[in-house]
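Laboratory data are not the source of any read-out in this text; all were calculated from the coordinates shown. No experiment lies behind these values; they were computed from the predicted model shown. Cβ atoms are built from the backbone, for glycine too; each structure is taken alone.
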Structure I
Amino acid sequence: MKTIFLSLFLTICLRNSLLIAQTVPLYPGEIPGSKAIPNTEKTELRNGITVVTNITSPTLSIFLPDSSKANGTAVIICPGGGYWLNAISHEGYDIAKAFNDMGVTAFVVKYRIPNEAAMTSKELGPLQDVQQAIKTVRENALSYNIDSTRIGLMGFSAGGHLASTAGTHYENKLVQTSVSLRPDFLMLIYPVISFSDSVAHIGSRNQLIGKNPPMDKINQFSNEKRVNSRTPPTFLVHASDDGAVKVENSILFYRNLVKYRVPAELHIYQKGGHGFGMNNPTTADMWMERCRNWMASNGWIKKP
């Protein structure tokens, strides 16, 4: 009997180990545009949420689905945190595991925090990291057993701003590569989109482009103004009562997607506030299921 239990325990441990991400440096060598400063990165719990601060060495965590479920689609995930930190667990690792359950290969980017002391351009450092993640995933699609034309990008809060920037500024290549840096689809969850005074999450804006930025810089990073017919198909989620990032951010982006006839879907919950991750506690509805349905309707995964 003990032998049976031991065998079962080892089998469970092995299965769980396969679900634990492999984390690798985002850049194989020196980080372009970086400045050498002491590493003060810290991971801690804040109100039950795991966050990483002072990030200067970005990484990519790789979550592979069970081979029997794998469908060839991949999603790169950008956690939120106001460009001050990465809410790495509930807006990163937890989401990646949920995608694995759908058969989707997932990658979590631990991107650098804007810091003039650590990078030559603090406003472009995070975008460079996400472009490097797209480059890495697309160039290694065969080894990850994914389709290089089915690579999406998801972002939460300020990570949503980062993802929408990558989805609207992809022609401005900040990394050297011959592959496209355009995500095949976007998923933006209570995202910061606009840096316009009336809509912006000022903390994110200040951290990325500084206090009292010039108007041309505000317009450059107000991503609703960058939408065109080549913007990737987009799925958006927000709550009407979001007191941190106004719901108008998602609405403005969605309206311009419709204007340019880009396939788009917007889910606005009556309540939920900000930062709820996968689980909006005010409703039994699960937006990840809406996301799964949207992906299936567009042919990126099989219909459930």
Structure II
Amino acid sequence: MSSQILKNAEALSPSYENHILLHREKTLSELLSYFNKQVNSFIFGPPGIGKTSLIMKAIKDSTGKAIYIDCSLYQTTNAILREVLSAISSPIISRSNYDLLKRLKEKTRDKKIIVCLDNFEHLEDVGCVNKLLSLNICTIIVSDKEESYMRLDPFARAAITNLLRIQEYTSEQAIAILSDRAKEALKEWSYTDNVLKKIVEESKGNLALAINILKTAALKAESSTKTKIEETDVPEIDCPESELNYDEKILLKILREWNSLPSARLFAFYRETAKYPKEERSYRNYMKTLCDKGFVRAVRDRSERIYELIQYGNNADSTN
């Protein structure tokens, strides 16, 4: 049966690249000038307001070679240096930071590059920033919190004096952006302005969360064979996804693809997907957190435990 509400679900996915960054034109222009002029910068602002989208757009439009690194995935100096080298030459595997720095110095002697460290708060070894700066590599740091700047030592703070706060969207701006995304993703007349307003209120300024809520509401309405999203389909949020850690987000992402999975199979997928997967004991703790916070429900089917994806804000009873 064809979808009654969703016409382009991809437009509501976290990886969707919108070609227009509404209400960010001035900020993007300013950020792009830092890239093109090789200005070391610290970019910060609360989760879900489009920092990563701005960075990715600036990387795409900049005149030089810019490299994006997600510090929630690459958390050590060795991992960062290997990613930078892989981006400008060929993949390199070495446990010696000295060797990697030597190679990177040779590669960048006559070539200016920019390294963007997103989700900086997850970086375990902040001394990596000093090493990049010592090689005269332009470094752009992106973080959810301004306090993360103080993790840098005096040398790094002296080299990174340009701080840019990404302002939160106003309610009117958030509604306009959500409406633009809804037009791409949903069928005409399948939602109302009141639904969008309620979603923005529930998300409390987190636009990434608002888009996710819209998708959840659309799926909920469709599962009830409706042709239109009603306000009652909008889930109430108890715990924003931004409060989950990296591993919990990976597990939630897997469940969104499958809706429900036996625990053993989910753990196997997690071990394949996560960059640095944890052992089974930690996995059980992650799943308990997801159940306690209302993202997932644990049920029994004969002798095995099955985890099911549920709507945001519902209280789930965990059998852990």
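Out of I, II, which has the highest value for mean count of other Cβ atoms within 10 Å over residues 29-36?
On the way: I: 12.8; II: 16.8.
Of structures I, II, the maximum of mean count of other Cβ atoms within 10 Å over residues 29-36 occurs in II.
Determine which structure produced the value 21.5 for Kirkwood radius over Cα pairs in Å, calculated from the coordinates; the candidates are I, II. Computing Kirkwood radius over Cα pairs in Å on every structure in I, II gives 21.5 only for II. Structures I, II were compared on relative contact order in percent (Cα under 8 Å, 6 or more apart), and the highest value belongs to II.
Assuming -13500 is helix-only ellipticity at 222 nm (-39500 (n - 2.57) for each DSSP H run of 4 or more, over all residues; to 500) as calculated from a single structure, say which of I, II it is. For helix-only ellipticity at 222 nm (-39500 (n - 2.57) for each DSSP H run of 4 or more, over all residues; to 500), the value -13500 is produced by structure II.
When mean count of other Cβ atoms within 10 Å over residues 229-236 is computed across structures I, II, the figure 17.8 traces back to II. For the set I, II, ranking by distance in nm of label points 7 Å out along Cα→Cβ at positions 181 and 293 places I highest.
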